[in-house]
Structure I
Amino acid sequence: MKLQDRVALITGAGRGIGAATALRFAREGATIVACDVHEDTVRQTVHDCQDAGATAIGLAADVTDRSGMDRAVASILARFGRIDVLVNNAGITRDARFEKMTEAQFDAVIDVNLKGVFNAAQAVVPGMIERGRGVILNASSVVGLHGNFGQTNYVAAKAGVIGFTRTWCRELGPKGIRVNAVAPGFIRTPMLDSVPDTVLTRMSDQVPMRRIGQPEEVANLYAFLASDEASYINGAVIEVTGGLRL
């Protein structure tokens with residue numbers, strides 16, 4: 001198994017890509033710490049990972065709360081002794097056209113999707129440096145590469161995550177820590193639950209493969225990047241888009 005005996009912290013693990021990634025890692029032998037802002041949201045994720053034969057726990061932590069993330073990481077280290085992999089998956093949307101976007105909408109997305117990535121990574125890095133190895137995987141997006149109508153805040157955050165990734169790979173690579181980003185396209189997650197079928201059809205039609213992706217297809221890439229099979233991949237931004245170009 002690719003991730004045997006690795007301890008993986010996955011933020012936003014209560015549903016969607018985060019939950020799929022936790023289960024994929026569990027099937028590859030990892031110990032799972034499924035983190036979400038509300039611990040009850042990760043209960044099913046933990047149950048599924050345990051059913052797959054993994055050691056798994058749920059943890060309530062808000063990535064926007066730096067002191068809370070520090071406490072969460074300390075509790076993981078006290079229980080498991082290390083964190084080998086961090087998947088910075090937590091994210092939200094608050095879409096609006098630029099001229100109508102409120103400051104609250106902008107700040108909320110930047111706080112979770114950009115500052116949250118910074119907080120979680122900075123909390124785990126000292127332990128990784130001490131051990132001389134680690135993997136940080138950041139959730140960007142195809143919109144961080146190409147922009148998107150009505151998503152000034154989300155695009156800014158996801159583009160910033162790419163900047164983080166390319167900077168941290170330089171700073172942390174010499175310390176044995178690989179940092180990569182994954183840029184999904186249209187993925188069938190709960191974020192799309194409120195989207196009308198007609199809009200989903202138009203979205204699918206934009207993709208050369210003529211379909212919306214599944215969370216498991218992103219999770220598969222995360223599992224590869226977390227493993228030693230990706231030992232010379234550092235600072236990459238890899239799209240999982242079906243060929244989509246916005």
Structure II
Amino acid sequence: MSWFEFRRRVPGRSALQILWWDLSRKLSGTVLRIFYEFHFEGRERVPTHGPVLFVSNHQSNLDPIINGAMVADRQYTAIAKEGLFGFKPFAWLIRSYGALSVAGGAGDSAALKVALGELTAGRCILIYPEGTRSADGRLDAFARGVLLLQRRAKVDVLPMAIDGASDAWPRDAKRPRLGASIAAKVGEVIPAAQLAALSADEAIELLESTIDRLRLELRAQIRERTGGRYPLSRAADVPRTPMTLTPKSEGRRPPKVQA
């Protein structure tokens with residue numbers, strides 16, 4: 001595959017915008033490697049054609065950069081609340097990477113509509129189903145919006161996991177800290193047909209358990225690589241507790257789409 005196959009990589013986007021993404025991704029990846037010993041694996045599992053729903057856990061403000069390094073030539077669209085576009089220089093920057101804004105009052109239905117439009121056009125969407133950054137690195141429950149989007153678009157899901165980022169930039173910190181170690185991993189594609197055959201609860205459970213398993217694998221790798229210095233939080237060493245699957249649990253979580 002060629003990096004210059006722009007129509008394949010991001011249908012409908014200009015070559016200049018895609019090249020800008022490539023340059024920024026390479027530079028930011030270099031910074032991550034220098035300051036955080038950044039290591040990732042599984043890039044070969046990223047589909048080279050067609051719409052894909054990227055689903056990742058969310059540990060820090062560094063995550064979009066980390067995810068960008070993982071998916072390489074399949075640039076994703078991020079959907080952000082309108083409030084993030086208030087500071088004009090930052091708004092210009094994230095728009096230059098293809099980010100789209102959704103008015104806060106429009107709620108999740110507007111985000112869902114925008115995301116569906118991107119996937120229908122053959123592009124990729126990144127979703128953080130936890131809705132916000134983890135407080136200690138553990139995986140929080142996924143909102144139902146990710147499944148609603150997947151089922152309406154009928155697209156495959158690519159699970160991705162990040163660990164160590166909550167040490168590098170904790171949720172309560174105003175700026176990143178140096179010295180942590182970050183790792184990321186791309187999992188195997190989960191076909192749309194496989195998710196369609198499951199109940200809503202079973203599908204959410206599959207997404208959560210797959211990503212948490214990848215996260216724990218990364219956590220063990222970081223601990224081995226750093227001689228136990230990182231990750232700092234021991235609370236996140238424990239696997240997530242699967243939710244109880246009952247007929248009444250189908251509507252337990254309100255739809256929520258965040259990227």
Structure with the greatest value (metric FRET efficiency 1/(1 + (r/R0)^6) of positions 113 and 233 (r between Cβ atoms, R0 = 25 Å, to 0.05), set I, II):
I
Have a look at I, II and say which one yields 25 for relative contact order in percent (Cα under 8 Å, 6 or more apart), as calculated.
II
Mean count of other Cβ atoms within 10 Å over residues 17-24: greatest across I, II for structure I
The value 2.5 for distance in nm of label points 7 Å out along Cα→Cβ at positions 73 and 225 was derived from one model only; which of I, II is it?
II
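All of the numbers you see were taken from the coordinates with simple rules; none came from a lab. Model, not experiment: these values are computed from the prediction. Cβ atoms are built from the backbone, for glycine too; each structure is taken alone.
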